[in-house]
Structure 1
Amino acid sequence: MVNINFENLGSIKSGNIDLNNLTVITGENNCGKTYLAYAIYGLLSKEFKFSIKEINPILEKLYETGKNVINLKSFCEKNFKKIEREISNYFSDGLDEIFNAVDGFFKNSKVSFSIDSEVAINNIKNEKFQFNINLGKQDNKVFFAEKEKESFELSLVLLDKDMPKRFLEDQVKTAISRILFQDLFSKTILLPSERTGLNLFYKELNNDRATLIEHLRQDKIDKGKLLNDIFISRYPLPIADYLKFLNKTYELKKKKSEHSDLVEFIKKQVIGGRYSVDKEQIYFLPYKSSKSYNKSNDARKIELHLTSSTVKTFFSLVFYLEHVAKEGDTLIIDEPELNLHPDNQRKIARVLAMIANKGIKVLVTTHSDYFIREINNLIMLSEDFKSKEKLIKKTDYSPDMFLKKDTVNGYVVNNNKIEKMEINSKEGIIAETFDKVINSLNNINDEIYYTKEVELNNE
């Protein structure tokens, strides 16, 4: 499990988060939840450099013989904590870039991580690993690293000895860091709270850039400056990467994910239809009801901008699950309850629980009491009790939704600090931030009601 420590990140003064199968972050508006999501995304998705003297002899032997074998157990025992510190420092120094902030905006911020080295060593032994570098028009393999399961030996092979030393050094470091910190570096996608608008307008953003480039060819202007404005993203890294994801949907739709079965629940239970993507547009095809579309087996295609807010919001999650998702991924969603009726907020909680149980780590930021309560139901149902089967038959729950309490972590941002919420199998997540508001609302409601009743009875 990865522990991430935060100091002076926006309004957050201190705190740490352990990433679990499902990690829930809550708190009031403007308390820093999105900052946390963005920072965690940056840490999990970026490649980081480190510098240790043991790399040089590894490179020398590769150039000399074309091969080298590293014992990862001894390498890890000697270098793990040093590399961990270097990556943390490198990441903290790059926060301005991740948030696309002015230089020095995060100069007092620090984000560091720690992983139990013994757990990391066990993970190394249990996993098979392969890493290739292909170059040139023929896509020739020039370097590869591989490790068999139940082994600590990482084999490095250099097939092109003309490869520049700096480039080879980077590839060796990448291979080593990926296998040493496999719990940290995962394929990560963040679905931002702005996803509804981005799903609609990403094509227009591309068209605007294309128009500017065409003007460049014709007009006598400072082309260097304008190109810089066009191609340097104005967005934080998670937003820029989300736009790249949307721009690849036409190519990615040819792939089939390992977990496309999860999509059926959303299609049938939440949106009532499916999506279609072509080069120019995203469409929604609602499932045909008995009263609709006489004789035709084809649902009517509706352009995404004409659909409900729920359909717009769910596109990226459905597409990810259908075409991209793999075990070992990390899925981060900023406000999964966005635009959803309370009943659908409960359903998205079930979907995310099923995803977490499939080996994809899930992190969410939420304001939704309905979402938290549904997660609590799934935690409570993971325990055995006499009437459990009878209760399940009366509801729409299934065992693949149930969450063991040890697989869930909950955090609240309160008074500029990250606080861990208690979780138990009897109640689930103890989210006092919602309980206080609900109790206050109920008390005010009761006071208004009974005050009016007393006055009416005294007339």
Structure 2
Amino acid sequence: MIVEPPDSRGLRQVRVGGEAVGAAWSLHDLRKVLIRNGFPEDVDLTDRALISWRKVGSDSWPDNPRKRHATAVFMAAGLTASAIFLIVIGSEDAFGALTFASQVSGFLLFLAGVAQLLSVGAVQDYWGKRTARYSGLMVLVSVLIAALVHSMLVALWAQEREFTPWAFNYMPLAVWSLLATCIVVRERAWQGIPHPKQVTAGVLATALIAGANFAYSAVYQPYATNPQITLSAKFGKPQLDAADQVLHIPATFSLQNTGKVPITILGSGFWVEGRTSDPENGDKGILGARKDAEALEDSELYTGLPKWRLITTGLIIDPGDWFDPGTAQIKEVDVQVPQGVDYESLRASGDVTVLRKDRGQVSDAFVGERYSWDEGETDIIECPPDYCGDYVLYMGDLTHNNNIINVTRRKRYVFAIRFLGDNSSMFVFVAPLNARGKVSVKTEPEETYGVQIIPTGTVVIPFAAIRRAAT
């Protein structure tokens, strides 16, 4: 039996009859190897007639088991944490993303996490006796994946530098991955691997594919195809209720998704108003023209500034509804006006605020109304009652369609506020919460999540024409 000299790690190969039968870290370990190969338990390890010690004797065992075990635990713990993290964030997109590119990115992260989880066993072998040929390859690839992914996440986080609980995962893992990379480089984990250049190229190619899919799903795709939404308003034929002397004027608001991008409705509203004005004597002059310009109104020679009074208002479609390509929605309104009112004309207008579904998703909580006059319902909005008046609030979590964005940014919320009263309007915005849990003054640009306002345009009809058509 021959015991070879220790290698660079302190491991000594054991040969019986010229055939390698194992390796040992110590005399105690050597005895285990011999027992497994049929030697008696009380074999005399000092018998030189039985054992030939090459170069150094039986007292040379340079292995540092504490350091070796500590390194193995450090590597295994980091790979396990990284694997769980990648599986969690990858599965969100792999099994829940609305676009194919995001699903591909998610599956790549998910599979990378699974590969890291499998390599935890390889760590024990690589920092053990290295009986498996490819244990070093598995550790090397897993560490490179961790270094690339977590460095990318830190770089994305650094763009905004916002607090997110996820940062407590990938920031320590980024530091760990750099240390782990130094360890595998020092250990030359690629030694003994066939075609190491091809392996490295494969890892880099996978990283480039993941990065390309992320860029495609998060940057290019949402801007390449714009939503095509049409919204129109029109008045129908009026009817006179002779008994009550009330004019019934039908108004129709039509919404249709004629494009290829599904959308989520964040807010909508329609307004039907009646106009009155004071007559002019035909001598408006430059001062009158200035007043018209300051009021953003058309300048008319024989009438003063128009006064518009809200007659009917409401929602065209409920907030939170999905609107897929090819679908349509019609809102029909019966506008009731007393026959004897002195309106000069009626006008109808409306708008819809939409969110691209391939850019973000709104939580189910958004469909629930909160009323400002119910105590505690809208405390998240810091707006004095004398300024905002009464309003209805819609609020929900907003998650980006690419989960990599979600884990590198703090949570966003979408708010839709429907102000009531004579100045009724709908205001929609996306914002995070501040440190006090209130709405942040830092709102998101509309293009970040594909938020878009679709107007109807304004339809005006003379009131005299309405009376004439109703008789």
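Observations, loosely collected:
- Among 1, 2, structure where distance in nm of label points 7 Å out along Cα→Cβ at positions 134 and 158 as derived comes to 2.3: 1
- Value 21, calculated as relative contact order in percent (Cα under 8 Å, 6 or more apart), assigned to which of 1, 2: 1
- Label whose coordinates, when log10 I(q)/I(0) by the Debye sum over Cα atoms at q = 0.09, 0.10, 0.15 Å⁻¹, for residues 286-429 alone is calculated, return -0.45, -0.55, -0.99 (choices 1, 2): 2
- Origin of the derived value 0.00 (FRET efficiency 1/(1 + (r/R0)^6) of positions 30 and 326 (r between Cβ atoms, R0 = 41 Å, to 0.05); candidates 1, 2): 2
- Cα Rg over 2.2 N^0.38 Å, for residues 22-61 alone derived as 2.04 - corresponding label from 1, 2: 1
- For FRET efficiency 1/(1 + (r/R0)^6) of positions 14 and 310 (r between Cβ atoms, R0 = 35 Å, to 0.05) computed as 0.00, the structure of 1, 2 it came from: 2
- For -11500 (helix-only ellipticity at 222 nm (-39500 (n - 2.57) for each DSSP H run of 4 or more, over all residues; to 500), calculated) the corresponding structure among 1, 2: 2
- semi-axes √(5λ) of the Cα gyration tensor in Å derived as 42, 30, 25 - corresponding label from 1, 2: 1
Every number here is computed from the coordinates shown, using simple stated rules; none is lab data. This structure is a prediction, so every number in the text was calculated from the model and none was measured. Cβ atoms are built from the backbone, for glycine too; each structure is taken alone.
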